[in-house]
Every structure is written in structure tokens, then in C-alpha cells.
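What follows is a group of structures, each given as C-alpha cells.
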Structure 1
Amino acid sequence: MIDLYFAATPNGLKAKLFLEEADIAYRVIPVSLSKGEQLKPEFLAISPNNKIPAIVDHEPLGGGAPISLFESGAIMLYLAEKTGRLIPTDTAGRAEVLQWLFWQMAGLGPMAGQIGHFNVHAPEKVPYAIDRYTRETSRLYGVLNQRLADRSFIAGEFSIADIACYPWIVPHEAHGQNLDAFPHLKRWFETMAARPATLRAYEGVENVYAPKHQKLSEEERRILFGQGAR
């Protein structure tokens with residue numbers, strides 16, 4: 001059994017989508033970010049970066065004490081290796097998947113996250129930031145579009161690379177992107193959206209980019225965006 005500490009962000013949904021695709025038994029433990037539950041000591045013991053998702057694997061390979069992990073990419077890689085699913089076993093195939101997983105972690109996620117913040121959550125419009133991150137997110141969408149021009153999935157076969165990227169394309173409108181400008185990406189996106197595991201993972205999940213989330217209280221804004229080193 002896997003405990004999944006979850007909120008409905010793209011990174012949280014990456015972990016949930018993997019668990020659905022791999023058919024792994026799991027229990028969702030909701031973490032209310034706006035209420036500061038990610039700052040509680042018991043959560044920090046699992047995720048010292050005070051971010052979701054995090055997991056606790058109560059049945060690690062080889063037995064022993066439960067294993068806790070944070071960071072969505074590390075979680076997916078750990079579970080893929082544990083189950084032998086959604087990552088190739090040959091050296092070339094594995095390298096292909098890992099480079100696109102790291103591309104999402106280092107590029108697509110952070111840049112799309114920034115434009116999502118400035119478009120939806122920022123208390124005031126900052127034109128330079130909006131232009132900067134819209135352009136960079138568009139460039140990254142273009143990279144993925146070109147990658148998918150001659151293949152069904154990002155690394156050839158369906159893998160954790162697709163699972164990592166899909167939740168960051170779901171809020172494309174909040175990112176200021178029109179999928180019609182990226183036909184190969186759009187085809188892949190529609191294929192991903194129709195997968196049974198995707199439908200299960202997203203069932204009943206709120207849209208954190210919905211307009212209501214632009215109306216955060218000052219306390220919620222402080223909790224979500226005002227944390228410093230202390």
C-alpha cells in the first residue's frame with residue numbers, strides 16, 4: 001500500500017496518474033496547501049521541502065521499514081523501478097525516458113508554473129513576467145510538439161515521460177497557450193486525456209487554475225507564496 005500525500009496541482013496529479021496507470025493500491029491523504037498543512041511537522045518529516053506530492057511505501061522491495069519520498073520525478077522513478085513498469089529496461093530506452101522526465105522537471109514544470117502563477121495567482125499584473133514566461137512556455141510546448149511529430153508518445157512507448165508532462169499541459173489556457181498551434185502535441189494530449197487511468201486520476205479533482213483561485217485571502221497568499229528560509 002502506498003500513502004499519497006496529495007493536492008490537485010500538476011505535480012500532485014503526476015503521482016496520482018502514475019499510480020492509476022501502474023494499478024498500484026494507494027490511499028490518498030489530502031494536504032490543504034492554503035491552510036498550511038504542508039508546514040506541519042508530521043508532513044515535513046516526509047517532505048522536508050514542504051511540497052506535495054509525497055509518498056510512503058509501506059511495502060518496499062526486500063521488506064524493511066517504510067520508505068518515504070518527496071519530489072514527483074523521484075516518486076515516479078522509484079515506483080517505476082519497483083514495479084518494472086512504465087520505464088524501459090534496456091540502457092538506450094531508459095536513457096531516452098529519463099532525459100524527458102528531467103526535461104519536464106527542470107523546464108516545462110518550472111516555466112509553466114511561473115506563467116500559471118503570474119496569470120492566475122499574482123495580486124497584480126506584471127507585464128514583463130507574463131511576456132517572459134508565456135514565451136518560454138510556448139517554446140517548450142514547441143519542443144514537445146516537434147518531438148511528437150513522428151511518434152505516438154514522448155519516448156516512443158508510453159512511459160513516465162508522458163505521465164510527467166501531461167498534467168502540465170492540462171492547464172494550457174492558464175499558460176496562455178492554444179493547442180491548435182501545436183498539432184502533434186494536441187493529438188498526444190487528446191490521446192492521453194482519453195486513457196482510462198487519466199479519467200480515474202482526474203475524476204472529482206478541482207481545477208486549481210479556476211478563477212476562484214485568483215481571490216486568495218491575504219493569509220492564504222502568505223501561506224502559499226510568502227515562505228522564506230524560516
Structure 2
Amino acid sequence: MLEECGLPYKVVPMQLGKGDQHKPEFLELSPNGRMPAIIDHAPADGGEPFSVFESGAILIYLAEKSGQFLPAEPRARSQVLQWLMWQMAGLGPMLGQHGHFLLYAPEKIPYAIDRYGRETRRLYGVLDAQLAEGEYIVGDYSIADIACFPWIMTHKAQGLSLDDYPNIKRWYTLLRARPKLQTGLALGKDERKPMDEQARKILLGVDKPAYSEAEAQGAQQQ
């Protein structure tokens with residue numbers, strides 16, 4: 001989104017397998033302990049730096065800040081926001097659960113794999129039907145497309161073939177070719193490292209890293 005908007009930004013890498021997302025200083029920005037979170041050091045009101053957490057909220061914030069990828073006309077705006085909410089409430093959570101039980105859960109639970117697999121395929125069908133209506137999810141390229149694309153990127157890992165969803169396949173190919181999207185995807189590749197078992201447990205919330213009293217006090221002082 002930042003690349004597409006042309007807004008300047010600085011990336012702050014985090015090691016999820018080491019539990020950086022649980023550190024007090026990050027929880028000040030993102031109370032839910034999840035990425036991403038942003039700090040706008042030049043907010044429109046000219047006031048103090050302003051932090052935003054949750055992907056959907058960040059997309060809306062940046063769209064309004066830049067005046068891009070979210071229509072001003074009420075009906076068109078509502079349509080884009082409806083599909084953004086669909087991603088946040090359905091596509092993301094359901095594919096996340098399917099991916100977890102299919103790929104990462106230490107115990108393979110057939111019921112969970114089947115339940116989330118069926119919901120994943122249903123949601124793919126919903127998106128495929130919507131994309132039959134136009135080039136993008138709704139109207140022009142928007143934050144709805146930006147929100148949904150990363151989840152469709154996981155189709156191979158999710159055990160799905162885009163050949164079964166021709167409209168999604170056409171849309172995915174179209175977006176994948178966007179130069180600024182490619183730049184965004186390439187960001188941070190050097191920071192990504194394989195995780196050991198302990199790092200995976202921290203990432204999945206099985207274990208939490210312990211922080212010293214000094215670290216906690218330092219975060220409070222900041």
C-alpha cells in the first residue's frame with residue numbers, strides 16, 4: 001500500500017520467532033500483539049506522531065491520507081469497504097485457520113482441516129463470482145484488492161489451484177504484474193529466516209518469551 005501510494009516510509013524489522021511482537025514497546029502500538037502497525041510522523045492534523053494497528057484500519061488510513069484507492073463517492077466507497085470487511089472477517093481468518101491446521105498444527109485433525117478447507121473453497125467461490133463482474137473486485141483497483149491479494153498468494157500452500165477459479169486467476173495475474181506490488185513483496189526478503197521449533201512455538205502463541213524487568217521498565221519509560 002505504501003509503495004502504491006508513493007508515500008515515504010521506513011521499515012522496522014521484527015523477529016516474530018523471537019517474540020518481538022510481545023515486547024511492551026510494540027504492544028503500545030499494537031495492543032493485540034500482531035503485525036503490521038505503522039506510525040505516521042507527519043499526520044494530516046499536524047499534531048504528534050499517530051500510530052495505527054490492524055491491516056484494514058491501516059489501509060483506510062493510508063487511502064484517506066493519500067487520496068488514493070478508496071473512492072470518495074459514498075456508494076462506491078461503501079462497496080470497497082464492504083469487500084475490505086469481507087477480507088478481514090472471512091478470507092483472512094478462515095484461510096489463516098486452514099493454513100494452520102493443514103500445515104503447522106503438530107496434530108493433524110481431519111475435522112478441522114475439512115471444516116476450514118470447505119470454508120476456504122467457499123470463499124474462493126465468492127471472490128471468483130465477484131470478479132466475474134469486472135477487472136478488479138469492485139470498480140477500480142482499490143484497498144479491497146490490496147487486502148485480498150496476499151491471501152490468494154498462499155493458494156499453492158493451501159492446496160488450491162487457480163485453474164479452478166478462472167476469474168481469480170485472471171485477477172491474480174493482473175495484480176502480480178504491478179511493479180509497485182512487486183517492490184512491496186520483495187521488501188524484507190533478507191530478514192526472513194527459517195524458524196526452529198522454539199521460534200515456531202512463540203510465533204503460534206504456544207510459548208511466550210520472557211522479558212526482563214529492565215526491558216519492561218525501559219518500555220514504560222519510552
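The numbers here are math on the coordinates, done by the rules we state, and not lab data. Keep in mind it's a predicted model, so treat the numbers as computed, not measured. Cβ atoms are built from the backbone, for glycine too; each structure is taken alone.
Quick one: P(r) over Cα pairs in 10 Å bins from 0, in percent, for residues 13-132 alone came out at 11, 34, 34, 16, 4, 0 when computed from one of 1, 2, so which one is it?
1
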If you work out relative contact order in percent (Cα under 8 Å, 6 or more apart) for 1, 2, which one comes out largest?
-> 2
Could you tell me which structure in 1, 2 was used to calculate distance in nm of label points 7 Å out along Cα→Cβ at positions 21 and 165 as 1.1?
-> 1
Where does the value 3.2 come from, among 1, 2, when distance in nm of label points 7 Å out along Cα→Cβ at positions 37 and 61 is the thing being computed?
-> 1
One of 1, 2 was used to calculate distance in nm of label points 7 Å out along Cα→Cβ at positions 69 and 85, yielding 1.4; that structure is 1
